[in-house]
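Take a look at these structures.
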Structure 1
């Protein structure tokens with residue numbers, strides 16, 4: 001038996017390959033030992049029907065021979081514990097083969113708590129695919145795939161991998177749930193792109209279909225520089241939340257226009273970091289993100305005037321607001 005399909009969240013599969021290659025190789029070798037019923041018969045020759053618990057025990061015993069710990073206790077809070085089936089280093093493994101609701105509860109509640117402790121950095125879940133004979137009452141990989149891919153946005157902010165075990169005809173099929181732009185936005189604002197589109201514009205982020213003409217972009221940047229925590233301008237996104245993208249071929253030109261504009265109009269010149277993310281399925285379109293840092297020595301003036309972010313827009317600051325900004 002081999003790994004047939006993979007669901008990866010927060011680049012968990014890439015993390016497993018690059019940072020934990022030893023654990024991945026040992027998981028692969030243990031999986032390769034499974035020959036459906038033969039794997040179970042070798043360990044439980046007297047049983048007519050193999051239970052989920054029998055399979056889990058047999059698989060974990062095989063991992064223990066490779067120096068994995070079994071039934072690992074994870075402590076958090078005051079006198080609170082969670083258990084994970086096995087662990088080696090910072091990789092935890094779960095054979096959550098029982099009822100679907102239990103596994104979903106683990107993914108949304110148990111595993112996030114475990115990862116927050118720092119004892120486990122990456123959770124790997126093993127499930128049989130529907131194409132192979134499975135122990136009775138065993139949840140399938142496809143059951144969980146349908147749930148995870150149907151939730152958009154997926155409100156989980158930790159790396160995990162779900163491995164579907166079977167006999168793949170075309171090698172491993174990987175489905176990454178988290179894009180590069182999602183990872184960036186999660187780290188910066190705590191939300192994925194889908195979540196920002198639901199929230200619409202807020203005090204700390206703004207949508208622009210295209211780069212505004214004239215001096216408008218400098219006013220927006222100056223306002224974010226005067227805002228606690230700074231903010232992001234996403235160019236290539238409609239005010240309605242529709243992602244339309246900008247032409248990749250024009251990205252350098254837009255960056256140069258923005259840099260020249262803030263150098264000419266802003267005092268002091270705010271710090272702007274440019275991030276470019278291609279749209280999924282497109283070679284020509286991208287989202288250009290302007291990440292504006294909060295200015296330490298405020299205020300930032302634009303053409304001699306001070307602007308602030310209020311709710312979802314920039315407006316000229318009042319005298320008292322400027323005094324408060326300087327004294328803060």
Structure 2
């Protein structure tokens with residue numbers, strides 16, 4: 001049996017680079033070695049590099065998406081993308097793979113572009129019965145009228161990069177004099193800054209995969225941050241958040257979250273493994289926060305915990321994703 005030649009593309013150019021590399025290690029271990037010939041490829045700006053077991057480094061030939069190690073050439077047949085931020089979550093890498101005719105595991109270029117851009121995501125799901133926080137969008141360099149923002153959205157509020165992930169550059173603002181600094185911090189990560197009203201409630205992460213013939217709604221996780229919100233430190237520092245899977249919620253709330261998760265997934269034309277985050281208010285109304293088109297897959301990440309709770313292995317879930325994407329690309 002010929003094994004599928006898989007490039008597990010990790011790293012990337014954003015602040016989330018190390019997180020993606022950690023995720024790649026877990027995925028490589030989870031994949032069935034009898035089915036897949038997996039090479040972890042570190043993509044960093046223009047370079048795609050494979051590090052062999054002996055420490056030697058070899059460059060991927062981007063002309064034909066091949067790798068030659070010690071004189072032996074192998075052309076990759078599939079790309080498993082685990083790059084958080086650019087160029088994986090924003091669709092740039094998918095555009096290259098589409099041109100090369102290489103099937104891949106994640107959302108398409110179009111879907112990735114939509115879901116990485118928070119305001120575009122909100123526009124894609126608007127009118128579909130999805131509750132959304134009110135917002136103001138500011139372009140880098142625009143004059144900021146802090147008092148006008150507070151008059152419209154109130155306090156507290158959230159200032160975040162419009163296109164970024166893992167809560168980099170996100171600030172919870174509690175006073176008008178904090179807004180300018182928060183906007184400047186967000187502008188370090190993105191050319192546009194999104195300012196949203198604060199939705200008070202419980203936070204939930206909903207993992208989902210939809211294939212040609214099945215819907216896999218993973219057990220929902222409640223995220224209880226020990227900081228002011230689920231920021232980067234809370235996400236990746238042990239002990240700063242509790243992630244409860246399955247979430248202790250009523251069937252009514254579960255059904256609402258599952259319905260909205262599928263609605264958002266389809267509205268944004270997603271594919272592959274996606275995590276959609278919500279806040280549920282005290283009166284039981286879920287508000288969508290964001291779409292994670294390439295969620296973290298390290299041992300402490302939310303989706304792998306959900307997969308285990310569902311009685312599956314990560315390898316089994318990726319078998320489903322790979323099989324489905326190969327069908328779509330034929």
(message) Comparing mean count of other Cβ atoms within 10 Å over residues 100-107 across 1, 2, which structure shows the greatest value?
(response) 2
(request) Using the calculated result 2.0 for distance in nm of label points 7 Å out along Cα→Cβ at positions 60 and 156, pick out the matching structure from 1, 2. (result) 1
(message) To test your reading of the models, identify which of 1, 2 gives 20.0, 66 for Rg and Dmax of the Cα atoms in Å when calculated.
(response) 2
(message) Quick check on the output: 19, 51, 30, 1 is P(r) over Cα pairs in 10 Å bins from 0, in percent, for residues 180-251 alone, derived from one of 1, 2. Which one produced it?
(response) 1
(request) Match the computed value 23, 22, 13 of semi-axes √(5λ) of the Cα gyration tensor in Å, for residues 68-195 alone to one of the structures 1, 2, and report its label. (result) 1
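Just so you know, all these numbers are worked out from the coordinates, no wet-lab data involved. This one's a predicted model, so the numbers in the text were calculated from it and none came from an experiment. Cβ atoms are built from the backbone, for glycine too; each structure is taken alone.
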